[in-house]
1. To test your reading of the models, identify which of I, II, III gives -7500 for helix-only ellipticity at 222 nm (-39500 (n - 2.57) for each DSSP H run of 4 or more, over all residues; to 500) when calculated.
2. When Cα extents along the principal axes in Å is calculated, the result is 76, 29, 28; to which of the structures I, II, III does this value belong?
3. Which structure, out of I, II, III, was relative contact order in percent (Cα under 8 Å, 6 or more apart) derived from, given a value of 24?
Structure I
Amino acid sequence: MKSKQIQKKGILAKFLEQGIRILLIKECKKICNIKINIISSFNQILKGEIKKINITAKDINYKDLLFDKLELEADNLKINFKPTKKELNFINNPIIKFRILLSQNSFRTILFSNKWNWIGNIISREVLNKDQLKDIKISNGRLLMKSSKRNINIIQEEEINIRTERGKIYLENKSTKKTFQIPIEDKIYINNIYIENNIINVSASSSISF
């Protein structure tokens, strides 16, 4: 009997994994190497409950925000899943914990993209005291930004500190101490942000938005 329950759990878990995979692909312009691990008993899954879920993915494009890697964890999910229609909805409003990794290329692409370059322009004005952001580098654990004034060919490079405070992300010019708060949704709380091996690591929590 126990063997049959494990087998049935495996079938139900596969259905759920497929539903979550479809949902992630639908929400993202690009997402690769999706791995989903559902930790729940047969009876819990049957009742639409997931005790714990772990998800990892790479090369993500979510609303033109590029992440090199995503690690996500959520507990006590209540779901409504219709396998025949491949529909999955969350009944409760669970909190997810996640970690994202951004390379120099990803961060640079975001701030120079048509959708998000307005943030780069604000950073240039508020943090660098210049008109235009020219380049972004991550080197030896440091975040470096180049900017210039309009109609002047001199391009200046500044070192930028990146930190979190009260759940928000701040960029600070190391020399002038000028600071800018990166705009993020209020439901997202940033627990930690740091640069390691020239990769920006962000740990945060949020309610599920889809």
Structure II
Amino acid sequence: MPEPDRTDPAPEDIEAPPPSRPREEVAFLRAYESTTAWKPQVVADNVLTGIFLADTTYRGSLAALLLQESVEAARRLAAVWHALADRSMTVARRLEAPLPGAAQWTAMASAVGLTEDPRDVLRMLGLDESAEESATELLEFGGLTWYTDPIRAAEAGPPALTVASGQPATLVWSGHDAAGAPAEAYVLLEDEAVIALADATGDFVTWTRDFLGAYIDARTGANR
């Protein structure tokens, strides 16, 4: 008896999908650099503009939004750092993954803390001297380790917030890490601390975009 015609391919006949086309990958990276990575700064700038004009009862909620954007900016910096430092898969593929958590942030912060020459940062990331200014600023930034706790608190989802009374009041950012353990971070609701959050957000976004932009330019042969 003849075998019936096989209309569905056997598993061994199915070809793996082709890798992303280079042009599509570059387009993704350009969109990431110009929109995704920039968003936290855009939001933070607008929050900072309004936070001192709004009713004081809104300050806790607005400061929490500012912290949320600052944490996202930090995690995107870590994402670009690790994507450039480890090219075992494409940069675009790494940036499509979930945002890094506290462990990856700590690994980046440790590498930065052990480095003195910005040219060594560029070598770690495989970048040319066009990103040296951002590498220098990153090495001079003294607050990387502070972000470990708020990043950990955001690993399992958006944290809850409360405002503890005091002079000044304190924003309590309460969440869970990736393993489900409780994690908290604290921000004083005073002008200096709020402005520092916004400034750090801008720094993280600038370095993220500069590092990624240098990679894109090198790949496409563009001049910065």
Structure III
Amino acid sequence: MKDIPKSKRYALGWYHEGITHLSINEYEEAITFFDKALTVIPDHPDFLIGKGDVHYAMGQYDEAYRLYQQAATVDPENYRAWLQSGIALLKMGRHEEALEIFIRIRPMNEYDGERWLAQGIAQFHLGRKEEASEALRNAMRLRPNQPSLWYYLSLLEPDHEQALRHLLRGYRIDATNLDIILEIARRLMETGHHDDARAFCEKAISLDPENRKAISLLSQCRK
């Protein structure tokens, strides 16, 4: 964390309160405490990133990106600010801009599996499948406990059995990941395992009753 003058270190208490509330999904309370910390030091990059993380968790990716970029402007060597900026861009579908960031910050942390995953996702959506595969393999070596890693590896895998192995590994890490659950259901349907596919569709609907993809897949299973 960037140094804080002794006379203003009380702001750290508010910052840590914000982190605590964010960790238990109390977003309004988290923003209140980050705002208090930012009142004391308006340009502290860690305080800005913390508030950005709250907006990111709320799905407000444009505001999260603005805060991450503000932190990166204040502290150009702040790896986390740049990484989160790129990840927010991914969420907004701005894959080319995100990829530029991930490539630019690679020398700052060559061995970050989270960055390799984000880079692979950007390359996948840009149709650069071979580069995406290489990036995702690096992520698998460095940080294999990321559910999205196994989802995207499955999308690059033409063999249904191998794809399902990837997906089930991701599912064991996060049994609520809708992308993984629905891709498992789709793969099971394509291999003729309709009862198993139906069970995964029903789980997806239990997590998100309005999910159109899950509803459509379930209808196909029942036919």
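1. Label of the source structure: I.
2. It must be structure I, since only it matches.
3. Clearly, the read-out refers to II.
Laboratory data are not the source of any read-out in this text; all were calculated from the coordinates shown. Owing to the predicted nature of the structure, the values given are computational and were not obtained by experimental measurement.
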